[in-house]
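*Asks:* Multiple structures are listed underneath, in structure tokens.
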Structure P
Amino acid sequence: MHSILISRALEVSAKAHEGQYRKSDGRIPYISHCAAVGVILLRAGYDETVVAAGILHDVLEDTILTHDDLRSEFGEEVLELVDLVTEQDKSVPWDERKTLYEERLVGAMEGARAIAAADKLHNVWSLLESLRRGEPIFARMNKGPTGQIAQWERVIAVLSDGWESQLLDDLRELIGAVKMELESGA
């Protein structure tokens, strides 16, 4: 079924992220991640508002789009969801930025939790695929394996407080696969 809201979110996200590429593979346009988050949410049964916000989840953080841009184009509900999953100040050190992100998710509405879980799910899957191809993925990241895995596990703990979802189960499983891949390659 066609959704004008989702189609528009894909268009806006693609234009906003134009020229950006995935950290896991510098040849893959960034919009692939945004679209994958949307697909994960759609398959998990979320409505078009949550799916659209999932597609747009990184525009406030990584592009020139503003809160006003999102509000005027998509309305207050999409803006609120995107804002909840946005790291607010990328100038602070990685550890502090991630802690602030985790604090924003405490008690967040289900849609925001689902977007955060879908985002991490695709990121962990992408990282796992890079590891399986033998790529030095952690060399392109801010933290090594131990720090990155610990951060993912903290996010799961925050998200699962009062909310359980197949998205979280899938994320736990993928993190386990990353750990096994790292152990086998050590």
Structure Q
Amino acid sequence: MRTLDRCAWAENDPLLQKYHDKEWGRSVHDDIKLFEFITLEGAQAGLNWLTILKKREGYRLAFDKFNPNKIAKYTNRDLKRLLRDPRIVRNRLKISATMTNARNCLQVQQEFGSFDKYLWQFVGGQPIKHHFRSMSSIPARSKESDLMSKDLQKRGFRFVGSTICYAFMQAVGMVNDHTMKCFRYSQV
């Protein structure tokens, strides 16, 4: 049986393989899924993606399935509850940022009609298809992620530096950073 060629970061763990094969790089246009990804990418800061992926279901349960309408109403009591929740990364700044970002997400939806329309404007509404042969060629940021980060921060979002925004863009298919030898490269 022939094994699939995939991006090197996903080769050694079954959970990473599943995420890579089924989700990473697939275009996402659902506001709640986009909010989930931007939250999880921010939660990853200083950690590795596998840690966050293992806690993903816990995050969904702890944060009302990433519904920004619900999270925007969280109070200090919710913050305290989340700081005790072992299903997530219990970092006060990251939890607080999620609450703030939910409120800002609602403002963006009101202004642009959807979080999707706002975010995808940074790539002109279409995925950018790169042609990288190796993982070492893939940048940690881009001019588009720089612009996204700057605008999100201007709107009050937190944990949205350019590197986080670029990882987000990769995850939700705004950029195709599957290496050219990866079986998913031509699929997304």
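*Asks:* Looking just at mean count of other Cβ atoms within 10 Å over residues 10-17, which of the labels P, Q belongs to the structure with the highest value? Walk me through the intermediate numbers first.
*Replies:* Details: P: 18.4; Q: 14.1.
Going through P, Q one by one, mean count of other Cβ atoms within 10 Å over residues 10-17 is largest in P.
*Asks:* Here helix-only ellipticity at 222 nm (-39500 (n - 2.57) for each DSSP H run of 4 or more, over all residues; to 500) has been calculated and equals -15500, so which of P, Q was it run on?
*Replies:* Computing helix-only ellipticity at 222 nm (-39500 (n - 2.57) for each DSSP H run of 4 or more, over all residues; to 500) on every structure in P, Q gives -15500 only for Q.
*Asks:* Given a computed value of 20 for relative contact order in percent (Cα under 8 Å, 6 or more apart), which structure among P, Q does it belong to?
*Replies:* Answer by label: P.
Here, each number is a calculation from the coordinates, and none is a lab measurement. What you see is a predicted model; the values in this text were computed from it and never measured. Cβ atoms are built from the backbone, for glycine too; each structure is taken alone.
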